[in-house]
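Okay, got some structures for you below.
Each reported figure results from applying straightforward, stated rules to the coordinates on display, with no laboratory input. Bear in mind the structure is a predicted one, so any value in this text is a computation, not a measurement. Cβ atoms are built from the backbone, for glycine too; each structure is taken alone.
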Structure P
Amino acid sequence: MLSVSDAFSITQQHLLTLPTETVSIDDANDRVLREAVRADRDFPPFDRVAMDGIGIRFADFAAGQRTFQVVGMQRAGQPQQTVTDANTCLEVMTGAMLPVGVDTVVRYEDTHIVAGLTSVTIEDVEVGQHLHPQATDRRAGDELLPVGTRMGPSELAVAASVGQHELIVTALPRVALISTGDELVDVTETPLPYQIRRSNTYMLRAALASLGIQATLHHIVDDEALLQEKLLHLLNTNDVLILSGGVSAGKADFVPDVLARLGVQKHFHKVEQRPGKPLWFGTSAAGKANPGRTVFALPGNPVSTVLCAYRYVLPYLRVSLGLAPASVRYAQLAKAVVFKPAITYFLPVRLTSEPDGRVLAHPLPGSGSADFANLLAADGFMELPADQSEFAAGESFRVWETLR
């Protein structure tokens, strides 16, 4: 068996090579940029008024002038006006171009206007105040959104501000989620006493949607010939297959043998971890019958499926899309834990943020890898290393957060 770190490293060595596509800005949310977005002009593109008030020449104020004749108004969205006469001013609105001949803005709150004359009621006025000078944020040609940016609300606003109505992004992989097993029935069916409803693929689909990936759901019963037939079709029509079940050592666990017959190269099967030991990972190389496909075969127990999805599958897809690896998060154990086997233990935990800034992980050991309900209270899994058996309260370890 491989260590967790070795297994993870192998998955990262076989990332997908995804093409680009051009999408409308309307369809770009959650997509990953493959071409940088640059400023098409200075930000701001002109000397911008930052407060509603009056625009004056500071030299007049410095010379003792406190009353100014209002000769007009400069609104946002209007062409730039000009002040030519001494001791005059323009009313100016936030977002407007600073008029020619004006270099300072005084807020309405600091003035008194009567019959077209404005008196400045404060003495603390500085040249250039309440202005947003041209190009102080970015200059034309500056990179605003680099390659690898995931588009969200702020990023879409930036793209729109520079007229980028179409964006070059990573094409989304075609992903099939496949549950296996005679004991599983559809969510709409009433299970017999020896059956359960399918749930893992619904969890996986929701998890993949966090990356913008829309996966299809499939189910195959424990029939080896049928499994081979359907997996062949899915390999030919998808970039990634993620199976749940059929990968352990049972008499009906046909998945590894069937994948081998279909030309999928096994990179590893079984990892020194709990839960999720039977994890299987493989690819089919370019030039074979099913070129460029990736297969994750996850253990069917729900907790194992969730753990393997967040520890291996989502990081794999994230980097394949062109995103940087997710930031590492640590937490402190809220109470001591003992785990004797010399393998990596992924402990379900509930996380709390303490007033002193610590993040505490409260163990939720549950009743094993079939205890799906235990995940409802968990925020993720704490990765406890294989070279320890006793983990003291207050010790810090990495946490893999799950969607709540």
Structure Q
Amino acid sequence: MSIPTFNDVFQQIRTNLSFMGIQADRPSIGLTFYIFYAMLFTMVSSEIVFFSVNMAPENFLELTGLAPCICVGILSLLKIAALAWKKETVFTLSDELEKLSTENLRDPIKRDIVSSDIILLKTLIKYYFVLNAVLICVYNFSTPFYILYHYLTTKEEIFILPYAVIVPFSTEMWLTWTFVYIFSVLCGFICVLFFTAVDALYFTLTSYVCTIFAVLSNEIITLDQPSDDILSQIIKKHQNVLALAEDLEEIFTLPNFFNVLVGSVEICALGFNLMIGDWNNVPGCMLFIVSVLFQLFMMSVFGEKIIGASIKVGESAFLCDWYKMNKKTQKVLLTLMIRTRKPTRLTAFKYSVICYEGFTKIISNSWSYFTILRTVYSPEDQ
């Protein structure tokens, strides 16, 4: 199987960013971005107004069902704004990773080290976009089929929308309903475009930084009486990859923070509806909660991966034949091992570390919120 180049993996992400107005060859954000952002902001604001107007004990269950949809919209707005803010860093880091990846693929030994990770990443990115595209299509276009089914079975016209919103005019006519429906569908696709672009970019850049760590670890573990030049190159490579990891943290610390905060609320609300709500809501809630959990879990997987990759550099220094080398080389390797005792980590704005432990913390927080909701809610409220 041929190994994808960095451009092969990054092409779809670059296309999506360019479509929304975030381009590498432009110093500023394009007008398209502001149009899309304004549309989604209007949609989320309408949902929040609907939520606020209908806030009452008798609507408690219904409103918790609407909360995850609002959370996804807010999360998309926050994440894409944070990414647009770090636009220059994103494309600078991607250009640097492209150069290093090209060098690795030219070397047969390095290519064997990184090939499995790159192939897996390419597959993940492809199906991540496809999965979310299918989900939003099902969610957006199921409404007309339900209206048609209801009319054929009851001969009654109903005017429902895929998202609960409040607009300054009646949607009980086909003309106004069509206008709001088309606008809602477009906003749904914009929302998915925003958060999938950020997530796919996170997966890609993190994975390629991990491959640089892996190549460096292999160079260290195979050392045999290295010269001063070779040692100097290894130290420079380690400092370079640490700088790349710092750029990665700078880009994604805010999006990760928003994921951690909003993700807990989403899981809580969806779990509450699964446990308390009607059986009719179960398929949609299950689909939604699986999507949220998958996104948070993959975020944690790549966070854990970069921790392990950075630690492995120090382990490789310990496992190489350092006892056969001169004192100067041993001191350099010892310094390297001491440095790697503090692993490279991606954080949620220093609030928590993105790793498996962080994922369990999100689930724990969601359970805490769920128990509070369950205590507040009682059957009499229905």
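Structure data summary
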read-out: Comparison of P, Q - label where FRET efficiency 1/(1 + (r/R0)^6) of positions 64 and 304 (r between Cβ atoms, R0 = 30 Å, to 0.05) is highest; value: Q
read-out: Structures P, Q, by FRET efficiency 1/(1 + (r/R0)^6) of positions 32 and 136 (r between Cβ atoms, R0 = 25 Å, to 0.05): label with the highest value; value: Q
read-out: Source structure (of P, Q) for distance in nm of label points 7 Å out along Cα→Cβ at positions 152 and 328, computed value 2.2; value: P
read-out: Per mean projected area of the Cα convex hull in nm², for residues 160-223 alone, the highest-valued of structures P, Q; value: P
read-out: Ranking P, Q by FRET efficiency 1/(1 + (r/R0)^6) of positions 184 and 208 (r between Cβ atoms, R0 = 41 Å, to 0.05), the structure that comes out highest; value: P
read-out: Structure (P, Q) behind the derived value 15 of relative contact order in percent (Cα under 8 Å, 6 or more apart); value: P
read-out: At a computed 22, 37, 22, 16, 3 (P(r) over Cα pairs in 20 Å bins from 0, in percent), which of P, Q; value: P
read-out: Source structure (of P, Q) for helix-only ellipticity at 222 nm (-39500 (n - 2.57) for each DSSP H run of 4 or more, over all residues; to 500), computed value -4500; value: P
